[in-house]
Structure I
């Protein structure tokens, strides 16, 4: 991961189920400055589509997405 995509904040939602990963992701994004990155880890099967949809709806950028076993790993750049 290059420095530009390095997370400025991290959120571990492993073991939490909908709607908690979404609510916590939105709250954490609200705490960041525009241009900062948030790393989110979640193992809820619905989190992949839910968080991708949330990021798009809020006008942010999904910098990267990867699956590590059952855990979804997101890097989200706050755009506004």
Structure II
């Protein structure tokens, strides 16, 4: 991924979009700090089907057994670090 300054991105947006459509990606910076990414649309992850997510969570609940008080122990253990 190539870094490009905000001013240059604005000035050459059409050219950048042509390059992005061919698969390139850019990080747009402002004063040297990353503020945005310009990436091809097809490279972004698609959202999972909500029904599929629920089915997987239900399956996980059936498979994973937690004894009473175990979650509280995990919380307390995390607070010690």
Structure III
């Protein structure tokens, strides 16, 4: 069993063994729920990265490259500005 002390600012350092056991990583959020019996329950809300979605959808066409996409977007925005 691990213990932690609350600072004057209400901050707590989660002990390493607890972080490892719960899979807590930098950027994750912690959700605290307090029951009517004053028991605190902790849930780890994982931080998701946009790169985690890579490959989630099938590609319908080959990627032309960043510069070509930027040029096409710039042209489309230019057309909208002239309306």
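Read-outs: derived from the displayed coordinates by stated rules, not from any lab. Predicted model, so just to flag it, every value in this text is computed and none were measured. Cβ atoms are built from the backbone, for glycine too; each structure is taken alone.
Looking across I, II, III, the calculation of relative contact order in percent (Cα under 8 Å, 6 or more apart) that yields 21 traces back to II.
If you rank structures I, II, III by mean count of other Cβ atoms within 10 Å over residues 6-13, which sits at the top with the largest value? With respect to mean count of other Cβ atoms within 10 Å over residues 6-13, the highest-scoring structure among I, II, III is I. Which one of I, II, III has log10 I(q)/I(0) by the Debye sum over Cα atoms at q = 0.20, 0.27 Å⁻¹, as calculated from the coordinates, equal to -1.10, -1.32? It traces back to III.
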